[in-house]
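No lab work stands behind these numbers, since they all come straight from the coordinates. Source: prediction; values computed, not measured. Cβ atoms are built from the backbone, for glycine too; each structure is taken alone.
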Structure 1
Amino acid sequence: MVIMAGELLINKLFSERNTCQILVYLHLFGPKTRTEIYHAISTNPRMPIKIEMMENMGLLKTMDDGRGRKMVSLTSTGVKFATELCSLEKLIGGNVDGFKWGIVMTKLEEFDGAEA
């Protein structure tokens, strides 16, 4: 990744839609497959590019879970960054718990729909 002199790397991160959501999602719910991330956050075709960008920045890593599944998780830098994002969200009056419960409720609704 080539960054021009004077350009902020965080500007590149923040200019991409859903990157903050991905980081906070993994912070709240732990390692997930790419498919789980896409279903929870967005199925936009650029999602793999965004995840790769955050891996190149040292915020995310992909690893094998021992059962043949590739899991995306936060690096130690990613944990620090996501923690600060949650703090910033609260600072400006946002609700991280509301985000978390929104995802949980969506998953429950999908589960209930599958049961019918």
Structure 2
Amino acid sequence: MKSLEKLYCEEHRCTLEEFPQCAFRECLHRHARPFAPLLGGFRAKYFAADRGLIIAAGRAAKRSEVRAAIDDYFNEPDNRRWLRARLNMRLSTRRLVGLANRYLPGSGSRSPVSEKAK
């Protein structure tokens, strides 16, 4: 079974090393996008919990593994900070679930990559 990051990279023609940053841009709350550079960008300490979630979700081969990674993410102490908790200056877990639903088994839809393989 292929992981989320492998399936995503096959479709988007990016490398596995580029996956975390690509997924970060795609899953960040829309209203947070203009502020991400001001908070230090993708590699900033502020987004460490988000990077950890993306890496864990990227390795997942099942949607249940993504949900487990999200549960761990919400237990991160950094997510209790005001900017993250009240203003949602963080990843959207709903967007991440949507991303996983597009690529991982059991989503009810097929990945364009698997469609092409047939």
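I have 2.9 for distance in nm of label points 7 Å out along Cα→Cβ at positions 57 and 105, calculated from one of the structures 1, 2. Which structure is it? That value comes from structure 1. Each of 1, 2 could give helix-only ellipticity at 222 nm (-39500 (n - 2.57) for each DSSP H run of 4 or more, over all residues; to 500), but the derived value -15000 comes from 2. Source structure of the calculated read-out (volume of the Cα convex hull per residue in Å³, 123) within 1, 2: 1. A value of 24 for relative contact order in percent (Cα under 8 Å, 6 or more apart), calculated from one of 1, 2, originates in structure 1.
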